[in-house]
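No value in this document is a laboratory result; all are computed from the given coordinates. Keep in mind that what you see is a predicted model, and the values were worked out from it rather than measured.
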Structure I
Amino acid sequence: MRSGVKVAVVGGVFVVVAGGVGYGGWNLWNGVTGGDRTVGVRAGDTPKTGPVTAEETTATSREFLAAWAAGESDRAAQLTDDPVTAGPALLSYKEGAKVARSVITPGSPTGTKVPFTVRATVTYDGVSKDLSYASHLTVVRGKTTGRPLVKWAPAVLHPRFTAGASLRTGTAKTASVKAVDRAGVELTAAKYPSLGPVLDALRQRYGSKVDGTTGIETWIDSGSETVPDTTLLVLKKGKPGVLRTTIDAGVQAAAEKAVKGYGQAAVAAVEPSTGAIRAVANNPSGGFNTAFEGAQAPGSTMKIVTAAMMLQHGLATPGGTVECPATVAWDGYTFQNLDRFKIDGGTLTDAFRRSCNTTFIKAIVPLNKKGIEGTALGDTARDSFGIGLDWQVGVRASDGSVPASESTETAASYIGQGKITMSALNVASLSATVKNGGFRQPYLVAREVDDRPFATADPLSSEVASGLRRMMNAAATNGTAAEAMAGVSSPKGAKTGSAEVGDQATSNSWFTGYSGDLAAAAVVQSGGHGGDSAGKVVAGVLKAG
């Protein structure tokens, strides 16, 4: 759509706005392009190469948006690099979502990226409502044709659209749910943005189990039984059923505020005595629930489990002397402490509070003689902390994984690297287990609502539990976690962690701790040392408890 083109408006209802000029009509495509745009490359022509130009970006994006706005899904799809996938998705926008009118306004390109806004009117069963949102597209050069094309991605259609999804308007699949916290305070995505995906998941799972009636809505149908649908617009309200959760609105508000200080962060909080989840927050807030579903190396927060394993196998005691050299070798690989520090004549508690890597790796050596060096950590994680068991939280959540290991991966696993993966919820549960003296499976909805089974684990012995609390308290009061936990009430305990991931220049920051009957854990992507960023997030949550 180039400047100076004259377009006849032919009574259509779809409109694209470009440069302040409105274009309308179901025949918009031919009016703008003259109907002579070839899909392929003419025989003898050499496909154009090189970066997409600014003129190509503007023209291609506007032509695509014009075709989309005109309801010409096939033609719009041919302007993408994946018309087979784009076509059905664009068709669902018009026919599945029952869009009666759409105004699409492109913004100023930044390189080959073009932002745009959509103002649509959805009409169904005599009811009409407006749906507005913003998204963006990117223009690329076709690999075989050399043509400038819109790079197709589900988010072009709507920022919450995913692969395999479709747009639908009609009678909702399930009744809406009015989720409330443990005291009856209503929980909404508007007030608590991180709960948006959680509330969608709760509705999909429990909408039919609470006393409510369905309404008329526009939603993103995920196309998957395991991924919740996303409601975009309510045309006619049904009666929502009330679902009580374990969330504490005050702690949730603190968690939302705490993660906002970082580009990518997640935090979860659990009540040690019961396993009840008091808060979950992510930044960004509207997409993947990293706090529950993340699977990342937890770094030195794993030393909570390693220390438990050492105590259980009689490898050390909290007050017993251990080695903490600057480096330690394992199968030809050298592991070291931060800045190669060492502790001479220190105890296991000293090694824990200062997060001495080499102490926890050297502890593996006696297990070699028993032939369990690659499995002992996983056994303790599962049998004492519930990691890897089937956690029936109420929504999708990772169970954590501590697989058997070999060679250098075994050494790495004892300091939370290797193949070990955890979510913030998993790591919060580690602290909760220590504080309580035994594992209580975290949960968001009471088991009585749907009679689902909870995972169970063996309680910690009194000696192991008290030893771990002693070490975590030392870290929180006179160790790597002390600065972050300075204003947190006693009784308290904590553990810092940092995890090196791939080619990241800065490690991920991990932190977990407890205060009273509340435990929390956070991860901040590329956040550095545990106390630097994740520690501040956890402290903010614990203070609210």
Structure II
Amino acid sequence: MIPVSKITSDHDDATLVDDARAATEGEKNMTLAQGIRIYPKAILWSILISTCIAMEGYDLCLLGNFYAFPQFNRKFGHKLADGSYQVSAAWQAGLSNGANCGEIIGLFINGIVSERFGYKRTVLCCLVLMAALIAIPVTAESPNALLAYYLLAGIPWGIWQTLTISYASEVCPLALRGYLTTYVNFCWGLGQVIGVGVVKSQLGRDSDWAFRLPWALQWMWIAPLFIGVAFAPESPWLLVRKGKMEEAKRNLLRLTSPDRVADFDADKTLAMMQHTTAIEREITKGASYWDCFTGINLRRTEIVCMVWAIQNLSGNSFTGYSTYFFQQAGLPTSSAYDFAMGQYGINMIGVFGAWFLMSRGIGRRTLYLYGLCGLFVMLITIGCLAFVPDKHATAAAFATGGLMLGWATFYQLTVGTVCYSLVGEIPSRRLLIKTVALGRNAYNVVGIVCSVLTPYMVNPSAWDWKKLTAFFWGGICFLCIIYTYFRVPEPAGRSFAELDLLFEKGVSAREFAKANIDVFRSEESKNAAAAVEKDMRVDDGEVKV
């Protein structure tokens, strides 16, 4: 039972729609500086929870770099004719796919548990699970044990992959949404830089602890993250969807500093959330996985799935084996790790570059489309280096490394970073967690295929394509450009309710940025307001939601 004053605005004459309109206009007119002043605590909490992704970036970076690590190859690989040791292409694919399969399971679990138990409790449970699982690779004696670890560890990783984006998109206003959803990509880069640095530092160590210690260091993430997340506020959007308006208000106030801006009204912001949720209930009758594939949500689910799958299809899976690829391209092992560290450093810096471009008014769609064009050119150029004569092989190897760094720069400025903003904005709030989970699963399914193909392409004991691999991914990247032009819309500057109606009206992707729409005069808005009023049953001066 929730008092009426906790649901509506403090102004008795204000209606739900009026309050929602005022809050929506306030968000749309909010500058970046105002957003930082009003939501400083939301920024910090979002950054904290997103940092969980750094654990996944770190561990998967270890795995990819261990394939070029002599000590790891001696322990888990087999001896080749030239006397060197190599983990077979089959086991490389199997270990990488073990993580992908675990993530698929985790993503589907997250679509259910996060909505039911909340973001915070779900993160805490995953941290406890990871603390126990890290012991497996630290003591592993066979590839089988590593496979079991990556399959099980993939479950919490899969949950974090979508939960962090969902949380960031919900706790922050429109002015901050693009920055904090894309910060997730910075966390990937942070984990990768730390991971490759730790592996490189162990090159001189000859014992098994050269590869066991990097895994053991993962325990350093657990305690600080657990303590921080334990105090984090829950998403007000999630609480509104569950009808817990009083709790939603308390958490909204924990995320904001309303005293810094005179015209900020928490009740009106809650009215906007309630109005948007009601509109989505009018448009989408259910909130199950099946509902993601019905009506207008089918289009939204398709776009989210493709936007994330394109990350792998544009060549990302190819660069995920960068250290191993550099080594096979002719670089010394130490130089290969230097180039890899540079690439992962770009992964972090590129996020800030993407923020700069977005702050200059360049839309998500534009960045994504032109980024793919740049990646296509880079891949074709790398493929052409395969035809350089053998006498210039060393120069061609270093040129390949330079182009891979150029590819990473283009990728992180555009596709790699902007993807996280798109997948956090395009789904409806009601189906957000499930749609993002399906999208990331599309990424993982494509990743499984790529993880099978790529080791065979670059492994000298298999197909041994070396630089010619880039031609294959260049052709796939060209198809991604065509898809993006016709199907990916521009969500920048749109409220969640506006995006709902743009999809409801069937506006084409190329017209999203120019379309004029008034959410609060629409038939859906009127029906939503009526539905909210109907849901409120007065009982002894209180309202039950």
Structure III
Amino acid sequence: MQNTVSNMIQNPILPGFNPDPSIVVVGSDFYIATSTFEWYPGVQIHHSKDLKNWRLVSRPLNRESLLDMRGEPDSCGIWAPCISYSQGKFHLIYTDVKRFDGNFKDAHNYYTTCETIDGQWSDPVYMNSSGFDPSLFHDDDGKMWFVNMVWDHRYQRNQFGGILLQEYCPKQKKLVGEIKNIFKGSKLALTEAPHLYKRNGYYYLLTAEGGTFYTHAMTVARSKHIDGPYELDPYGYLLTAKDNQHLGLQRTGHGDLFDTPSGESYLVHLCGRPLAGERRCPLGRETGLQKTYWTDDNWVRLENAQSDGLPEMQVPAPKLPEHPWPKQNKRCNFDSTTLPIEFQWLRTPFPERFMSLDTRPGYLRLTGRESIGSLYEHALIARRQEAFVYQAQTSLDFKPSNFQQTAGLICYYNTSKFHYCYISVDDSGQRFIDIMSCLGDQSLCLTFPLREGQLDACQTDKRFILPENGTVFLRASVKHHTLQFAYSLNEENWTTLPINLDYSIISDEAGGGDGCHFTGGFVGMACQDVSGQQCIADFDYFEYVEYEDK
């Protein structure tokens, strides 16, 4: 007899940067698609059979025809994909946002399909550019409907202008018929993330409102007709933590409703876990799960009737067999010609221009390109931070020839928020280790004022000298608010660099004001050569280990 899933599931179910979840159930399989913004390949898809154990199985947008984000600002790129399944195919709708600041967004929406979740997805069909957060609904009469929020750039107008509905014709491969604004939102405003459902003779419209930060919420409306009018749920928000800042899960909203094969009802949703004592989330926006039920008057509620829409850290598990996946190796030795799936890079569909796994077998070779601040092409390979306490380690063979060549280990949020432990040379050709940090405004510095009670900073004219040749081991140790870098020449005797770095800067809330960015913390390997000579750095391995959060 198969073991059943333990009684409770711990949130978040997808820890680390995995925002804007959309879920589809195919037989006994659950698939969640999440946003990837400027990270390539685009869209993460996780797979589960029990809602508790998840594994990353696919990033569909993996070639130029599907996605090219070169030149796009931080936090642009892939916003809020929607995944569905119909007529033997997976259907994926996604937005590629080209502009972030200012009145305009330039949000282009596309549609692609595939018969298998991890296969080659079709060349995209262009849908529209009227707004973001698109979704595809398959009605029971065979019709396909496309919804997205409309972005209103006009002066002193509500930029979140409502939810647009239009029919999609699969034969013509385009949207057809009248465009209707079917829902203007509630008084909370900032209405986005629409998903349509049909149940007991009603069409239900689930939206996110209040913005994706600490006033985020989920709103439900329904109608007897797909094009409205839609009435708001009289009981209030389906899910929100906006008035309960003490809860472990914050920023809850933007999600998707679904039923298990046995008929149990659940909700996946966006959430964030701020560091203790401040509203900063280095783990980014994550994916959580809540148990739901349907009332006698056909409205959906969280299962805990006393919660008043409040997210819970633990939720009841479905009646399904336990299905864990094989554990991922902590250390990647780069012994394959394929980059392990946990790693990504930034913006470009042409990683072969700066990355190779076969030029020097057993090593990841990075060829130095542009600076860390580039929006086009630079050599940075990284993976998500998935815990508050972790250690990352690598070794590299790197012999720079001038001060414009650097390589090392980086904790990265975006082009203006990172901590970088790098190797370079001075004007005499002496190799050294130093730390470069950017705190949210594109101004780079070697060291900076520390938090009260932390170690004194090393002087900016003091460098840690390295031998002329040989492998260097680098390590990043993160514990909540604090990051320390260390190095070794033999992987045994480590020297900790005498500075405690403010790790909370690796978050969307830090630097540039609240609500300005949407991703999460990454840690990985980088190489720059702004001289244009294309230096090389060979990385022998990369190790990521999480520790108990105490």
Can you rank I, II, III by Rg/Rh (Cα atoms, Kirkwood Rh) and just name the one with the largest value?
I
When relative contact order in percent (Cα under 8 Å, 6 or more apart) is computed for each of I, II, III, which one produces 11?
I
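State the single structure among I, II, III that was used to calculate helix-only ellipticity at 222 nm (-39500 (n - 2.57) for each DSSP H run of 4 or more, over all residues; to 500), giving -23000. Write out the running numbers ahead of the final one.
Working: I: -8000; II: -23000; III: 0.
This value belongs to structure II.
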Of the structures labelled I, II, III, which one yields 24, 15, 11 when semi-axes √(5λ) of the Cα gyration tensor in Å, for residues 169-232 alone is computed from its coordinates?
III
